[in-house]
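Each value in this text was obtained by applying a stated rule to the coordinates, not by laboratory testing. These numbers come from a predicted model, not from an experiment. Cβ atoms are built from the backbone, for glycine too; each structure is taken alone.
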Structure P
Amino acid sequence: MGLGIGFSHFVNDISIFSFPIVTGFFLLLCLSWIIARKQLFQNVLFGILSCLIFLTLGFLNYQTRLPDFRSNHYLQLSTNVGPSAIQLKIIDQLKPDRFNSKYIVEINAIEGKSCHGKALLYVQKRDSIAQLSIDETLLLNSTIESIPEPQNPGQFDYGAYLQTLDVYKQLRISKHDILNRSSGSLTIKGRAENLRNHLISALERTSIGENERAIIQALILGEKKDISRELYKEYAAAGAVHILAVSGLHVGIIFLLLSNLFKPLKRLPHGVIIHGLLVFCCLWGYALLTGLSPSVTRAVTMFSFFAFAAAIRRETNSVNTLFLSFFVLLIINPKWLFHVGFQLSYMAVLSILLLNPVISRIYKPRYYLDKLFWNITTVSLSAQIGIVPLTLYYFHQFPGLFLLSNIILLPFLGIIIGCGIVILLLSLINQLPLWLGETYHYCIYMLNKFIGWVAGQEQFLFEGIRFSEAKVIATYSLLISLLWLLNRFSYKRIMVTLACFSLLASSFIWERFSSSENQFVVFHKSRKSLMGYKQGDALRLFRSDTTTNYQYNYPIKDYYQTEGIRVLSEASLPKVLKYNNQIILVLDSLGVYPKISEKPIVILTSSPKLHLERLIDSLQPKLVVADGSNYTSYVNRWRKTCAQKKLPFHHTGNKGALIIE
């Protein structure tokens, strides 16, 4: 089904799997199942048809949720270009940026026309608007805008990410745009959000420090917005960022705590069923409290199947249970397949289930302590092996000390979470003893200090790693073939493994050759001028700001990683340069330019005071470029002049970076 969803993501033609075709597949599947029941030796027809049915199911489930196939979606309405009366409801709160609070909203009506669909709402912080809460309804006079595309090569595509959340447009408002604000009808999620905010408020009244409180909120409540950027980076560099995202690890610990807490109920008549129902309800209550994130929903779904199997006294296969939860969740929301956390979570659990038994056979511990540390080591290694390709692909870095972090942290994580729940409950009723709060504060403080020390070992953090989709596919193919080979050695399996290894080697060779292409790039950077000449895996960076090391800063860091740059050199902006026999003329604030016989590309930087029409008549340029260092009023004037002269004009603030191959 995942393949069907992935195929549907790139092919927006629902006619490929029309209703008659799906009906035909289903009837053939039923017929082949009837035939297969009567055969001693099965053929592959039933398996092929089953795969086709699931492929079709995934394709249609994704396609029918797109705005193009929903007549009442707000994208289908023909709205005015200017501001409109928009009624919406707050359904989720995102981490704010420096200037705006951010919310996911459900649009209910535009100019009185009923509609639906999600959008991103920006609310300016400077207006001192009271924080909006989930389920609040607003009536706005605002304009629905497109979400900006990435302005530089290699930059994170925020718009594409939002589309996986079914968010396609955005609104930016100030307090003057709000016509009416009222409390909407409370939903289950809204009530859970109110309870979570109440718990956070109770926690703020304790003696626990700000950073330590932010970690507790992340560990137990799944609330990460109060974690500082520096602290989050330290956890990522230490290879321990997974403990900050409530997922299978946390849900598994809570599942064990609940199972032991309600264990005495099993002695009652029908106690096993009561025990299973209580565990089930508590798990889903916890999922609601943490905001129903994909990772928590996945984990709770899987452990719910375990609880159900235990209640009916039936043994289960962990891999089958994992895939059953995978199937159920993708039926509910197929776009979860494209969430990084969802992918990492499933791959980590699957790797533990498949690789841990293999790695555990290497050594048989005899005592409790070495058994404990060996189990943590094998589980951590199994999970890390499974997620390394995805981690390198998405984050371009690998924490070399992840094993040390997990060996130290995991044995105490259950105690930290259990005590954290007790701390939360006691603070809620204002009965938290001072000594207990300070003791827990000190424990989290030492945890942060340890993470900071590990993150400070920069020689063990490998950054700037380029890892493409081809490498990800080839690496997982090799891992699967190795598992198949280790299960039973044979000539056929050895050949398949060698073929997968050759595929991985070929992907490295191909990327090495593909990165040898040359480029000249005019990057977009507000108030700065940045240009780069890429030759193979070397980048010559020209910049106006000589104080910033751009290798580790936006926008060069993203380009550096995605293009596999190995050598970076920097220089001041030249006045004239030549690329592929093309003269490029760079004008600064002085606006002085030489006489050039060839038709150049003119790049305007630092808002030069010049008569552009006279420059065009004099130099006859092929293209005029304005980067992010220019005033907006100047750019608008230059755009009009170029339009009158019928000359191409490129502003990096609107069209993104200029790339000349």
Structure Q
Amino acid sequence: MFRSPAPILKARSVAIVGASDRAKWPLTIYENLRDNGYDGRVYPINPRRDEVWGVKCYPGFAALPQAPDLGLFIIPAEAVMDSMQEAVAHGLKAAIVYAANIGEGTDPEIVARGARLRALCTEAGVTLGGPNCMGGMAVREKLFLYPNKPICRRPPGPVGAVFQSGGTLQFWVQTAQTRGLRFSYAMSSGNELGLDLADYVNYLVDDAETTTIVLFIEGIRRMDAFKTACNRALAAGKPILAVKTGRTQRSREAAQSHTGAIGGDWSGYLALCERYGIVNCATLDDLTETVLAFQQRRLPKGPRIGVVTTSGGTVDLMYDYAADTGAVMPAFARKTIERIRPHIPPEMTPKNPLDSGIPAGNKTMAAICQAVLDDPAVDVLAVAGQISAGRADLDAAEPIKVLMDYSPKPIIGFGRMRYQMSDESIRYQDHVGIPFLQGLPETLRALNALAAYGAKAGGSVPKLPVAKGRPADLDGAAFEKLLKAHHVTPPKSKLCTTAAEAARAARRIGFPVAVKVVAPKFSHKTEVGGVMLSLASATEVTKAVRTLAARIRKRDRKAKITGYLVQQMVAGVEMIAGCRTDPVYGPVLLLGAGGTLVELMQDATQRLLPVTARDVRAMLSELKTKALLAGFRGARPADTAALVRAVVGLGRIFLDHRETLADLEVNPLIVREKGKGVAAVDVRPVRRKG
């Protein structure tokens, strides 16, 4: 399932194809290797030169004194295949191809060029990085293969980064380094005709020196392999933090055009992140702050944040940003307030977030922080602090540094705005062991991420169950029985073929009733006027059947009408629950506000299947509709427990029959008053074609 990038990352000799005094990338990479301690052999290759960069230059792989471990092909796309064939013939086993126009997009010539390169490398057993990439760096191995000098000058560290965008990798890594982040590996994977994200993640999980994995994702090519690698990372307690493009259709189209990556549905990606504990960061700036927060390698036991600041304005902003981000800032316990009171001015109120005024030195601030850390309602401490140049006195930091020994809870410093840090600032940050984040909303989102990951770390994701359902159970009475067995309870109903039969059925069910036309061509009944509600008499039912028939005939005279469903009218909160197989992410469940306004309300969330009752309750907590379920404006609470059972059951039905069903949707799924259950008013199973 996985291909190891070790032949690239551990290469002890390198050939640079395209060596030239005028070519910037080959020269920069050569100087990076030469000037930063790489002790392997480096062979420049150019058939038109005998010497380059003051060293011997070789005409080709045949002239080399030995087969190199790694070949860097920094030449135009049209020349890559011939050069690669010569390299393979002389024993090359690993390569990075930097050129674009190999495999991406839709141009037949470019696509065919990529196919030929992939086939050659597969047949010869060559580990391939790229194409359309900018190389990367293995910092401990001093293998600097990226055409940028500043990012090669920092010591190694625990962050492994893999970006599908080579240009973005350079700027993010360079910025992250100025904040104190250190890297084990930083690789650009490009078009991924060979190594892909799954391969790199799997490798980094096994790398003892890497504790945090960072990804920039445009598309995931091998979803099953990627899920397996992410599951291994979750079990190993190695957090994966990611920025992904493709939230909009134009972004997805752009990614596919220049990398060939298929971004997939955005909500499906978020469901993937939730299931595998991947921390999705909205921006590259958020990525920096959140990765920093994880470097302390402490995870909170919950999401509750204790905030200590020296500014009333910061307190005010924290309240606003907490509302935006969903951050939890509990009230301090009485004992905590009593301990804080002597250390703050009398006019200050001891509360969370705390404005402590200007404490008389770090010892006083440390005493306040100790009180907050001891509060049983606090899971993580966030303390205001800024370590810009000139404010990094290591001796004065000792009282703050002691906090790390005082409590095992995460302790995070934060600044209100962005500021530049110096090498002195980074030494201070390393000395105290506390990461200093920048920006208030970024800090809160990072702390939320710590808590969310902490709740999943060390766990594993269950495998999909075998699909064991029978197609015959998806029709008629057998389907109704299947639904009831899984708590997806339909209201009283009867399928009729004539107006007279419908009127008799309505009397038995009890008025008022609804009548729905059943026509295979029109599965969304409301869109063709195929539903009539609140019918209070047999006469109204008879008239409704005739009206519905006329509406369908007006739409399509040849459309087949199977019958008319007479159904008990049910009152309650209207929800939608649906299952489908996403072509990228696999079986997913959607849950949200339902009824005829489902697209307009846009109040829905998704999870990968299978789901548990706990998963469904978490989904409900994300919806605005939860207020209606709880009993809005004096209404009685809805039967949330029955809703949870029904949604779990719907997911199980779909998984059992996913080889037959393309889609299984209930809309509306009406949640009655507490204790009265749910009513699956309109269940729409859609079979796979073929």
Structure R
Amino acid sequence: MVKKVYLVENLDCANCASKVEAALGALPEVQEAVLTYATRQLRITAEDPDALLPKLQEVARKVEPEVKFCPRDGAHSHGGEHAHHHDCCCGHDHEHHHDHDHEDEHHEHEHTHAHGGEESEDLKPILVGAVLFVVGLVLEHFGLTWLTLGVCLVAYVLLGKEVVETAVRNLARGQMLDENFLMALASIGAFFIGSFTEAVGVMLFYRVGEYFEDRAVARSRSQIMEAVDLRPEVVQLVDGETVREIPAGEAKIGDIVLVRPGDRIPLDGIVVSGSSRIDTAPITGEPVPVPVAEGDGVVSGCVNTAGQLTVRVEKPLSESMVTRILDSVENAAASKPRIDRFITRFARVYTPVVVGIAVLTAIIPSLVTGDWNKWVYTALTFLVMSCPCALVLSVPLAFFAGIGAGGKRGILFKGGQSMEAMGKIKAVIMDKTGTITKGDFTVQKIVGGDELLSLCASCEQQSTHPIAESIVAAARARNMELRRPEELEELAGRGIRAKLDGREILCGNGQLLTEEGVTFPKSKEYGTKVLVAVNGVYRGYLLIADTIKTGAESAVRALRDYGIEAVMLTGDAEESAKAVAGAVGIREVHAGLLPQQKLERLQSIREAKGAAMFVGDGINDAPVLAGADVGAAMGSGADAAIEAADVVFMTSDVAAVPQALRISRQTARIAWENVVFALAVKLAVMILGLCGYASMWLAVIADSGVAMLCVLNSIRILYKK
């Protein structure tokens, strides 16, 4: 099976998007169809999606006549020209073009809430209709019934012509319960019971509500994509003595690019010349600029704040951080959480149920009381509220905004399901090396002065052992001159015996010094001690240890504040594991574990504590990542671990763990806020209607107004710090 992504054009209704998705998914040739309204992308899994495209188009147009599918890769390539495509479905050209500031304003839709051209053209009939509506209210006040009817009919034609026409066409295709039909039925029904101004008012407020809702959705989508789409259009290529501008997609590995102060780093690379400070906030959220100089790696998307840099490209645009973040966000948006799937199913039931209630309300009380006018009017208010757009739109948009908020901080959720599951986590289980610690050996302590370091580094400079390399690196960092020993003998598992400047030097563990009859003090410290003796006399030691990541302790404390217990699972020795755990505040440690034992221990922790998240970075962590309720991998880790994970922390910072949990919880809370708020308002208006207090105007506010408020609520998370 082949998975293909298409851009979706001329679709401006979340409820209709779910109907199109259901119709495409019902095709026998299609294994899976996922239409993501938030990104305007359709993902089709089939044997040959491109050959199936005409049939997909035909099926979709039976639901939405103007909808159009464009192959993403074919339609948008990163060529030499960077045109701004107004017809790109999200306000962005998602392949490699950018149109950050324009909304979807060049489609004519069958949907009445589409952008039918320029905003001024959309507003003209609304403004004229509003003026006529006011005139109708004045005429009605003076009791001029026939003049009121005439003015209201003209206003209704201006405001409702497209709605009624679309309703008739959709009705001919068997789509009775779409919002166009329901709104047309409610407003025309108001004319028949003599509520002329209310009929126009309903259509006016519906059009105004949809106008602002559409723009709120477009702006929200644009803000989310701008937050994560940091790809450059061009780079400054250094070609000999000249600098020329080329499309970013044409830059190759090994090219040298110029990054001026204030420029965003275009591609992942290595600094060749210059020094500066880099603002990593767009990628990591870290507010303090990081110093970089020749030889340092830099990540695309960060901003050069000070000096001029030349950077050697290490990854092309398609593999650089900025593209990985954008792809992750788009792919994640297509993975729908349970609440989204539930709301989609609920929406299919909600409209028929509300319409059924409206029919019963119009008939039964009227037969009992004989007041047909009152109860038909009440039923019409129900029809106005029977469209589930606020529900169908706001939930996926909330998760899309949450995924975008994570992307801004270098936290890549692989789907709404991962985010939803993370919000229910009760225990976070972490590997030690590469997760809590940096995974590199460094000299942490020198007992005996710098001369001791110089002696030890001179003896160790020929060794390839990681501990020896860390000692030599520490000496060179202090600009020490290393001497070559006259004699040198490596003693396996113990250390080195050497002769340097006529003195016998021993560098190694306690076993070596004991064998040589050298006495030394014993103490317990985290790390590996390299003991040093000169001419049979103990002189001191170097303490070598894996560096604990900055912020690891505060991250564990933040998890505890969330009511989540941190646990360490590691294959390292128990003494070393407990020392690291004690330093960062982890109370439960399981050390000396093989990969399979890690998985078994994770399962027992899950049974005891509840849903568990595992954070790791090694190849041996892949089985545990796949077996956890949520698997999270450090971006610096092995590809196998990243592939198996549900969440990737591109910054490899432990602080990203509580950040991701906070974003997940906030996103789930916002989604449920939208659901509860929308249903509560609709239910309240229905009850008020049954009690005779709700007007059709209030019903319109309960529909379009609530949808717009839910959209605005959904993107709140983008602005949370």
Checklist entry - A value of 7.9 was derived for distance in nm of label points 7 Å out along Cα→Cβ at positions 163 and 443; which structure in P, Q, R was it taken from? => result R
Checklist entry - When FRET efficiency 1/(1 + (r/R0)^6) of positions 387 and 451 (r between Cβ atoms, R0 = 30 Å, to 0.05) is calculated for each of the structures P, Q, R, which structure yields the highest value? => result P
Item to check | Identity of the structure behind 1.3 (criterion: distance in nm of label points 7 Å out along Cα→Cβ at positions 131 and 155, calculated), options P, Q, R | outcome: R
